[in-house]
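Just so it is clear, none of the values below were taken in a lab; they were calculated from the coordinates. As the structure is a computational prediction, the values presented were derived from the model and not from experiment. Cβ atoms are built from the backbone, for glycine too; each structure is taken alone.
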Structure I
Amino acid sequence: MGTMEGFLLGNALAPQSDYDSGPIWQARAAREQRTALAWKAEAEKLSEELDKEHKRFLIERRERRSYMRGWAVRGQVLREMCGYDKDRMVADSDVIEEKYKEKFTEMANEKDAEIDQRSGF
């Protein structure tokens, strides 16, 4: 039963007296209205944050696909044109990782900042 229905039912069934329950019901209705507005504002805030996260996800997925395609092509070129096999690729990747680790981290942080900016964070 809603607030207004309860107010009307209480007034109809109450004995005629000096007690007026109207202000109590009005105060309750006002509290419920404030609570509803607060929950609505919270839901809108969360919805905006979810939209940003979704946008970030879509951008990152697109970037990841492009990145993976590029490396797949590079790997195929190394195998077919340069005679690399799996063991040599693993050995060389360890050397490259060791030598350029800081640069890779810096590049990753720059890309994260760019994606955050493009998605509205």
Structure II
Amino acid sequence: MGRLAWLTWRMRYGNPNTRLREMRFFLSFEIYNLLCILNAYRVRHWLRPKSLGPAGKYLRVVRPAPRFVRFLDQMFSFGEESHCDYLPYAAEVEADFRSRGENLSIVEVSYSLKAGVF
């Protein structure tokens, strides 16, 4: 779903009590994204989900951000999740990243399918 399609869908069918908050979040992230692009740094947009594969272990690598983007992270509340990349776990890759001093952690991904009455 594109950005404008999401925005029009939320404004048309979303909860009337939260529309203003959602609009504020959307606009603030777009401003944050634009400022990051102007500083030659790309962040993952929250409408484009992380494409993780099957369940299992993954390496969560936090990319280093320029000083101005770190300053923007303090002003906006999007966190470092927009600076993360997920790679399938391999001991050799982990050792390579750790030897380079990268900021990484190991995360376990699992999925569950539930059916029932809400």
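Here is how the numbers come out for the structure above:
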quantity	calculated
Ranking I, II by Rg/Rh (Cα atoms, Kirkwood Rh), the structure that comes out highest	I
Relative contact order in percent (Cα under 8 Å, 6 or more apart) - structure with the largest value, from I, II	I
Read-out helix-only ellipticity at 222 nm (-39500 (n - 2.57) for each DSSP H run of 4 or more, over all residues; to 500), computed value -32000, structure in I, II	I
Which of I, II yields 4.7 [distance in nm of label points 7 Å out along Cα→Cβ at positions 4 and 92, calculated]	II
When mean count of other Cβ atoms within 10 Å over residues 68-75 is computed for each of I, II, the largest belongs to	II
